[in-house]
Structure I
């Protein structure tokens, strides 16, 4: 079933993609907006509660600001907080993010399980980027969040001292999802298909991953507002109550996030 949350004045909340760390509003207002967004998800059963640590969220944000190489990003401060909070609240043991570019979109999700914003122990967090050079950049960025004395390097990332396997893969997410043998607790989609396909690839990716989803799994789709037309088939699919328990479109900025619960 489809639902919406619209933050007041969301149309005017527009970031400069090349200046991702600039504050666009007072911090207290940002927190209040995301609290209301979380309340909307609790009300329809997508989230169990809305509690997360603001201090750990800010520690995560500061580390990304200081350590990440971000040529540009459409992840606004509100979206960063929303993604972090959803992951901090639901604590997915297995997180998969597809289409992560330089790693900022990936770590906005995974930051609740790795780095200074850690609030729980995951089993496996995976970021997938089809462009090898950007996958390499993303991997370098994500590795900066690890403490060398408390982690073990692996081929595609590292293993934390708490046993979380962190990987950034330079590969096509579609065959990877089809072949994935485990379960996925949270799937984040932000990929672009080839010319003429664009964001409509989300539905293909979701269907490739469905065998790994379980009742309670979350699927997050970025660009649900600015590219709603390209995502029409995807949105219809996740809003079908025979497929997903609930789905809500989060108008927190001009990009948006569709949050769907299996």
Structure II
């Protein structure tokens, strides 16, 4: 199936690890030009190497969404080379394990940092490249949220930030100026995804039997998802084939959220 993505310019925020890296690679396989960034130089270098071996025109940067100078530098580099991007994948986020499970023990700065890393970052990178999409009369924005952004649960500062991301995409989707310019806005809500160094390994290694019981009780298919499975959905939503899908929040969790 031709997804109509060849030559499209893409920004995947946080695109050097886990879901973001899988998305960047799958879009590259569809012929996209790919920009990614993260705070970790080693991951940036590794991702650049992968993309260059694929023969992909790429921009790989070290940047921190919580740092204004980094934000402005990323904007300058991308716009100087490409003028803009056709697709923004707001993948950067996190904070689901920050703070304490007890609301009363979690300071205010955790709320702010999680909110800024998720909602504020998604808003800023969408706003950065929306004028380019309007000029081209075509664009895609996909934001990676969470099952908690659809069904609640989890630590409240994380859930609030993810719900806000979902609301942002829905609000932009019904803006007639954008919709009439063939720009779509969607959310993808993953459940538990097996990504190295994100906490699941620690849980498993601490008590393998308890981990197995947790997975059996909460994941209908008996396993966590993979970054590539999420990436497959995101790539389709970025494509010309998904032109009628906008304002959607689509679960990618193997039925996990049905338990809510």
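Laboratory data are not the source of any read-out in this text; all were calculated from the coordinates shown. Here the structure is a predicted model, which is why all the values come from computation and not from measurement. Cβ atoms are built from the backbone, for glycine too; each structure is taken alone.
Annotations for the structure displayed:
- Source structure (of I, II) for Cα Rg over 2.2 N^0.38 Å, computed value 0.92: I
- Which of I, II yields 1.00 [FRET efficiency 1/(1 + (r/R0)^6) of positions 93 and 197 (r between Cβ atoms, R0 = 30 Å, to 0.05), calculated]: II
- Which of I, II yields 5.5 [distance in nm of label points 7 Å out along Cα→Cβ at positions 181 and 213, calculated]: II
- Which entry (I, II) yields the derived value -14000 for helix-only ellipticity at 222 nm (-39500 (n - 2.57) for each DSSP H run of 4 or more, over all residues; to 500): II
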